[in-house]
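Have a look at these structures, which come just after this line.
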Structure I
Amino acid sequence: MSAPARARPRGARTIDDLLAEARSRIVRVSPHEAAARIADGALLVDIRPAAQRLREGEVPGSLFVERNVLEWRFDPASDARLPQATGYGVDVIVLCSEGYTSSLAADALRSLGLHRATDVVGGFLAWSAAGLPTTGTP
């Protein structure tokens with residue numbers, strides 16, 4: 001087996017590049033803005049793994065959809081979609097731990113046509129620090 005290449009291949013982008021591109025296509029929201037949208041009917045979708053939710057806590061009323069199946073569960077054209085995936089105008093706010101993975105996930109949903117998809121700046125940790133409702137936090 002050969003050693004991994006150290007030089008970045010031509011055309012390869014860094015994760016910082018991917019994150020910046022994703023964030024350029026979504027309008028991110030603060031924890032308080034997210035809470036207001038949720039009060040108006042938006043879905044807060046927590047994509048953190050169960051072990052992370054157990055360790056950090058949860059937002060009451062959020063929908064748990066792990067990252068590896070998110071697109072299948074929210075694509076209105078998918079046979080594996082959730083009942084909440086009612087169409088392309090559904091207001092989905094994605095939540096992860098710190099607001100990085102959620103940006104990539106929200107952009108993926110936007111690419112599927114869910115034009116209102118966004119994420120929470122700072123993720124669950126920012127939500128909790130803002131004093132918004134959580135359960136099970138240490």
Structure II
Amino acid sequence: MPKTVITSSGAPVTGFTDRSTPSPIVQAIRFGNMLFVSGQGPLDPETKQVVEGGIEAQARRTLANLRSVLAAAGADFSNVVNMRVILRDVREFKQFNEIFRQEIGEEKVTRTCVGGTPHRDGVDVEIDCVAMFDHS
């Protein structure tokens with residue numbers, strides 16, 4: 001069974017260390033009835049720059065980027081079964097969690113949220129996910 005690369009113009013491709021070379025990763029891969037979405041961060045899809053406005057603006061942009069990649073695969077948050085979140089400052093967890101709740105609505109997912117240092121200066125949050133489809 002081949003894997004299918006998913007690309008959305010509504011979200012930036014991340015993972016670069018040198019902007020003059022192509023990224024070594026893709027936004028998402030569908031394999032059978034599973035979708036694996038690479039970590040999305042608070043980058044504006046057009047400018048590729050980190051959005052300003054603290055954890056609230058960054059969480060909303062990150063989830064919007066994630067939503068865009070899911071949509072490119074024909075999915076949405078109702079398909080997501082697991083998310084992993086990295087927060088630069090775990091003291092912002094409560095604020096992040098409230099934005100998360102607002103953005104995914106009534107959907108339920110499993111989630112891990114840890115503190116860490118995202119790879120790009122100014123990035124305060126990164127989220128990846130796994131989504132499932134009813135059939136392959």
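Once mean count of other Cβ atoms within 10 Å over residues 54-61 is calculated for every structure in I, II, which label goes with the largest value?
II
Given that distance in nm of label points 7 Å out along Cα→Cβ at positions 46 and 70, derived from a single structure, equals 2.5, which label among I, II identifies that structure?
Derived from II, not from the others.
For structures I, II, calculate FRET efficiency 1/(1 + (r/R0)^6) of positions 6 and 22 (r between Cβ atoms, R0 = 25 Å, to 0.05) and state which one comes out highest.
With respect to FRET efficiency 1/(1 + (r/R0)^6) of positions 6 and 22 (r between Cβ atoms, R0 = 25 Å, to 0.05), the highest-scoring structure among I, II is II.
Mean count of other Cβ atoms within 10 Å over residues 94-101 computed as 15.5: which structure among I, II?
Source structure: II.
Out of I, II, choose the structure whose coordinates give semi-axes √(5λ) of the Cα gyration tensor in Å equal to 26, 19, 15 when calculated.
I
For the read-out helix-only ellipticity at 222 nm (-39500 (n - 2.57) for each DSSP H run of 4 or more, over all residues; to 500), a value of -7500 was computed from one structure; give its label from I, II.
II
Only the coordinates and a few stated rules stand behind these numbers; no lab work does. All values derive from a computational prediction rather than experimental measurement. Cβ atoms are built from the backbone, for glycine too; each structure is taken alone.
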